[in-house]
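What follows is a set of structures to go through.
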Structure I
Amino acid sequence: MNPTFIDIEHKTQKLVLESKLKSVNAVDELISKVREEYFISDEYCSDIWVVLNEGVSNAIKHGNKFDATKKVRLSFEVRGERFLSFTVKDEGKGFDPNSVPDPTSPSRIYEPNGRGIFLMKKLSSNVIFSDGGRMVEMVFDLYRD
């Protein structure tokens, strides 16, 4: 199944991804298109790549639990002249993002997993969870310092 793209000229794109880790590759193509259109620096593209990979991977692994009957929806939207918004939605049971332990706490610092949400929050301008944790919006400010 190939992801479905809507023309970037309309300032929105929507992709429907299978619940397979190889679906994360669609993030690369989306970021390439966004980068060209909005002249985003290499460094900022790297941040966006990490955040989107975390969001999509989490939706596939933790949300949909690799269930082939469930899809992940990834959308991109331009907000005004300044903000890029990416939304990832899974079809899982959801979760409470406030219950995820802080990976920087001394008891968790050596844990091999559990840094995804932390990275998403550190590398984007804003992260908003909704729909019982099944949807996450990651916003990037084109004019960040």
Structure II
Amino acid sequence: MILVIQPTHFYDARYIVPLAGMILGNCLQGNVIALERFYSAIRKNEDEYATFLTLGATRWEAVRPYFRDAIKAAINPTIASMGTMGLVSLPGMMTGQILGGSEPWLAVKYQIAIMLCIFTSTTIASIINLKLSLNIAFNAFDVLKDEVVQEP
């Protein structure tokens, strides 16, 4: 007699579509905040950036303070929502599971897991996005191109 065990796959559409939607939506929000904050800070502090370059700093060394601030700004909304989760607000995934019949403790575990995934993916995506944008946004002389950030 052969026993066949077929566990459900985590990449099944009923799991991957809502999870990917939550993670990618938050990554997009974080990327937009990081890019806006990074390039606005460089435009605002062009003299300081130029001074770093004049004193012999590489492009990466000159943009590092703005990079750090942009990453912090990108992850702040996620940290704030993690801090109030369950106390002030009930996130949609947790509420949906409870209304769907899951045990509350299980819904809380899933919500904590998804929030950690969102935090990690937002951080990684923002870092990669900013790093990749450096080669496009600056010319060969490490000067920020005019068409990158348009002030309103």
Structure III
Amino acid sequence: MRIAIASDHAAVDLKAVLREYLIELGHEVADLGPETADRVDYPDYGYKLASVVADGTVQFGVALCGSGIGISIAVNRNSACRCALVSEPLSAALAREHNDANVIAMGARLTGEDMAKACLDAFLSTQFGGGRHAGRVEKLSHPAF
């Protein structure tokens, strides 16, 4: 699988750990930055990540910031992205099964390395359930307001 990963300065260390973990699992990883812990703005990296998910360059994205909240909001500005902020494996699996999430977001200040890896495992190993969820997911990309 081809997966993109991006963060802000607060999550650059977790990004490096997860990038290496994904590579060990056999995935091709596009690291969209940043490369250092110098202050950056999470929307810039969230938008960059959303762009490569939306255009099909990658199948999935991993978005990280201090809390996971800001970068997940940025990613979700792109209507082709369904970014789910998760903190444990069950929410990661349900994000895929029920919501067909194509981006997982986590907070480096809130989620440890082992838990982040477990969330990633659950996210990547779960398929979208379709069925009753399909119509709801379609509405996420085409809101009626």
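Comparing Kirkwood radius over Cα pairs in Å across I, II, III, which is largest? Walk me through the intermediate numbers first.
Details: I: 15.6; II: 18.2; III: 14.7.
That would be structure II.
For which of the structures I, II, III does the calculation of distance in nm of label points 7 Å out along Cα→Cβ at positions 92 and 116 return 2.3? Working shown, then result.
Details: I: 0.5; II: 2.3; III: 1.1.
It traces back to II.
Match the computed value -25000 of helix-only ellipticity at 222 nm (-39500 (n - 2.57) for each DSSP H run of 4 or more, over all residues; to 500) to one of the structures I, II, III, and report its label.
On the way: I: -8500; II: -25000; III: -13500.
Source structure: II.
I, II, III: which one has distance in nm of label points 7 Å out along Cα→Cβ at positions 68 and 84, as calculated, at 2.8?
Numbers: I: 3.4; II: 2.8; III: 1.1.
Going label by label, the one that fits is II.
Comparing I, II, III, where is mean count of other Cβ atoms within 10 Å over residues 36-43 highest? Walk me through the intermediate numbers first.
Details: I: 10.8; II: 18.9; III: 13.9.
Answer by largest value of mean count of other Cβ atoms within 10 Å over residues 36-43: II.
None of the figures in this text is laboratory data; all of them are computed from the coordinates on show. All figures in this text were calculated on a predicted structure; none of them were measured in a lab. Cβ atoms are built from the backbone, for glycine too; each structure is taken alone.
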